[in-house]
Structure 1
Amino acid sequence: MLPGMAGEVRVAIVGAGNLGTALAGSLLGAGYVVEAVIACSRGTSLRKAQSLARQVRGRALTDASVGLAALRADLIWFCVPDAEIARAASVLAGKLEWKGKIALHSSGALGSDELAVLRRRGAHIASVHPLMTFVRGSRPSLTGVPFALEGDRAAVRVARRVVEDLGGHSYAIRKKDKAAYHAWGTFASPLLTSLLATAEQVAALAGVNRREAKRRMIPILQQTLANYAALDAAGAFSGPIVRGDVETVKRHLRVLRKVPAALEVYMALACSALRYLPVKKKAEL
């Protein structure tokens with residue numbers, strides 16, 4: 001039982017994308033009732049909602065039909081793109097009785113005020129963002145995942161309990177820090193993926209195709225992450241830059257001229273290493 005909520009907790013998920021799909025499954029596994037999956041439009045959005053609703057034994061609704069569906073959810077969780085949160089909240093604002101309900105969204109960059117229209121109707125609102133990547137074809141566990149929480153005291157209190165039930169860890173974030181927080185998360189996953197895509201292009205210079213490059217890189221990537229986890233960034237840093245091997249770095253720069261985009265990435269990351277990591281012969285590099 002959650003604070004302020006009696007009996008079993010019923011949840012409605014707004015949006016059936018990658019995050020909504022993973023969250024709905026995790027909530028069901030944690031003992032929550034996923035009463036409904038709400039699509040913000042028909043077509044592909046509704047078909048995804050119908051598929052997800054079948055998986056979690058709930059109903060698929062459109063934002064146009066919610067008011068007629070006697071939705072009894074205690075907690076409504078918006079899992080739509082950032083630009084759609086306020087619009088989705090406005091569409092649903094007049095279709096439900098919001099007094100005492102908990103409304104959450106999971107944008108990493110935006111604050112809870114995106115749901116302000118629901119607060120004015122009596123809901124308690126918060127932003128609840130998991131620092132995790134969600135892509136098609138993968139449903140990561142939320143066990144051990146950190147969630148950044150910000151919003152009304154009552155909603156944050158409920159969100160903490162939900163995160164605990166999901167096996168995650170919650171911590172408070174200031175509204176003004178969310179843009180920087182989200183940029184940090186972007187470095188940790190999407191831009192890391194971009195770096196790996198760039199690495200595949202460099203592998204091609206060495207005569208290694210993309211599929212084989214991926215297979216060969218996995219062991220060193222896994223060890224690098226293990227080293228980072230155990231030894232921090234400074235202890236995990238290796239290679240010619242940390243050794244101050246100027247001639248090898250020169251060779252890298254010469255060959256990377258054949259892939260200008262990769263050369264730019266190399267230069268940016270090398271300059272970052274000179275600024276933040278221990279290296280020898282810093283001035284020469």
Structure 2
Amino acid sequence: MAGSDLLPVADLVRDLRGLGVRAGETLMLHASLRAIGPVEGGAGGVLDALDEAVGPDGTLLMILGAVVDHEWVNARPEEERAALLEGVPPYDPEIALPLPEVGYLAEAFRRHPGTRVNDNPSGRFAARGASVDALFRNAPWDDYYGPDSPLDRLCRLGGRVLRLGASPDTTTVLHFAEYLAEVPDKRRVVRHYRVRGTDGAPVTRTVSSLDDEHGIVDWEGEDEFALILQAYRATGRQRTGLVGRAQSELIDAADIVAFGAEWMTANLNPNRVP
């Protein structure tokens with residue numbers, strides 16, 4: 001593609017400002033590079049534009065997840081897992097690839113100079129900027145999307161969710177809403193991982209959380225996160241516009257979490273009286 005067909009980074013910054021991105025704020029990012037269109041510098045150019053838009057006092061957060069070579073053990077009965085993990089090389093949060101479904105920008109973000117990752121293989125985030133410590137320091141290992149998690153802290157920091165042409169089922173902050181929703185008998189899972197202990201030696205450790213893979217309850221309808229986003233959009237509380245070629249939106253994180261918790265309470269609770 002000819003260089004003249006590439007979107008200049010300065011144009012992306014202009015679009016982000018027009019959408020309402022403010023210097024100094026904390027943003028959780030979900031983005032499709034294909035939707036944004038070809039940009040000078042590729043994924044790095046997109047990240048440069050985001051860095052410039054939030055400035056040195058701002059912060060960017062992304063969900064990564066992790067490709068863990070021994071994840072297969074978590075399909076086996078719990079009582080078998082520890083033995084199966086003996087001698088297995090430990091998970092390394094610094095080099096593990098993000099889950100494929102989060103998109104290529106997540107891997108570019110992970111590799112971008114100045115980005116930090118947390119060490120939880122199930123709830124693995126990357127962040128860069130002024131509030132990384134506020135998001136990551138002493139965050140819980142279990143219930144990594146729940147109270148005091150990076151998602152909860154994003155809300156308490158007044159953060160927003162920036163969606164740049166992202167799929168409607170990818171609004172990760174709604175996993176925090178699952179913890180707040182008044183829904184009985186929420187499904188939980190326990191996963192086992194081989195990790196480095198505090199002394200650097202390999203240890204087997206469990207991670208317990210609500211089931212963020214199969215859902216907190218059985219649900220046969222369309223993806224509930226996509227339905228919540230659709231219902232939230234109908235309220236008109238988001239800001240919308242084009243960033244590059246991507247239909248984009250800015251959403252207050254705490255607001256959509258509260259909205260999502262109410263939606264889940266109303267729709268996932270069989271005991272709720274209409």
Structure 3
Amino acid sequence: MSDLFNKEQAGRLFAFIAAGSSAGALLGPLIPTLFAGVVGTDTLLLIAAVALALTIPIVIYLERVKVLDLHNDHVHADLSAAKIGGKPFAGFKMFVSDPYLLAIGAFILLYTAIGSFAYFEQKNLLAAFDREARTQILGGVDFAVNLLTFSIGMFATGRIVNKFGMPMTLALVPVFVAIGLLILAFAPLLTVLLVFQVGRRAGNYAITRPAREMLFTAVDRETRFKAKPVIDIAVYRGGDAVSSIAFAGLTDGLGLGLGAMALVGSVIAGFWAMSGRYLGQVFNRSHQADIAPETADPLKS
């Protein structure tokens with residue numbers, strides 16, 4: 001989109017384009033929820049493939065609109081600023097040598113551990129249903145997640161950050177997860193787990209993820225471009241793999257059931273909340289240090 005519209009057009013159109021993205025996120029899960037039992041999951045995969053293929057002629061059409069209707073053939077996204085050079089493993093070095101980045105990595109690691117727990121427990125509890133029923137249930141969950149994410153993001157996220165600050169914002173979803181897991185430990189039912197999943201995922205998308213991205217505004221540009229991918233890819237995916245192995249060891253190896261695993265998960269969520277609160281406090285101190293020189297010298301231009 002940055003390569004199609006000029007700045008004035010982007011200011012008018014990008015919000016509308018983003019609304020299209022949100023509408024698609026709400027519409028998509030409705031299709032398997034309503035039609036999986038009628039057309040089957042194989043046909044749903046074909047529908048998804050066709051939907052993806054339809055974007056190709058749209059891209060070609062937009063390129064024609066850019067030149068013939070918008071007369072923006074001179075507009076090109078400037079990506080040169082992203083070329084910052086350096087050695088290939090500089091991001092890893094930055095990550096392991098910076099306590100702040102290590103704390104963000106720990107926050108992500110604990111997040112993936114909770115996500116892996118919820119995913120596998122959901123899989124286990126849905127095993128009794130046939131394929132079409134599982135597709136419908138998961139489609140309904142995704143629709144609820146997207147609707148709740150859209151609502152929270154539009155009306156609550158900014159207010160939460162402004163009113164409660166970063167420490168509380170980053171700890172909010174982990175605390176909810178800890179409480180939800182304690183409830184699940186005493187009521188290990190599919191309905192409880194699905195409600196927990198909707199709340200956890202929507203909270204992560206609407207609150208935790210934006211707040212987590214704000215943390216990187218406290219580091220310089222080079223660190224943001226080099227160390228952030230290490231956290232978002234290596235730590236996130238590596239943590240996902242380690243958490244999956246640990247979950248298998250606790251359930252298959254030690255024979256822990258849903259209730260016992262929920263208690264383990266609540267402990268992990270407690271550490272996750274503490275790491276979020278710590279990161280928020282460090283972020284606040286960094287922000288205050290940035291504005292201190294300006295407030296200390298009122299004559300500074």
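We did not get these values from a lab; they are worked out from the coordinates using the rules stated. Source: prediction; values computed, not measured.
Details
- Structure responsible for 12, with relative contact order in percent (Cα under 8 Å, 6 or more apart) calculated and labels 1, 2, 3 on offer: 1
- Structure from which 15.7 was derived, mean projected area of the Cα convex hull in nm², options 1, 2, 3: 2
- For -15000 (helix-only ellipticity at 222 nm (-39500 (n - 2.57) for each DSSP H run of 4 or more, over all residues; to 500), calculated) the corresponding structure among 1, 2, 3: 1
- Which of 1, 2, 3 yields 38, 33, 10 [semi-axes √(5λ) of the Cα gyration tensor in Å, for residues 39-126 alone, calculated]: 3
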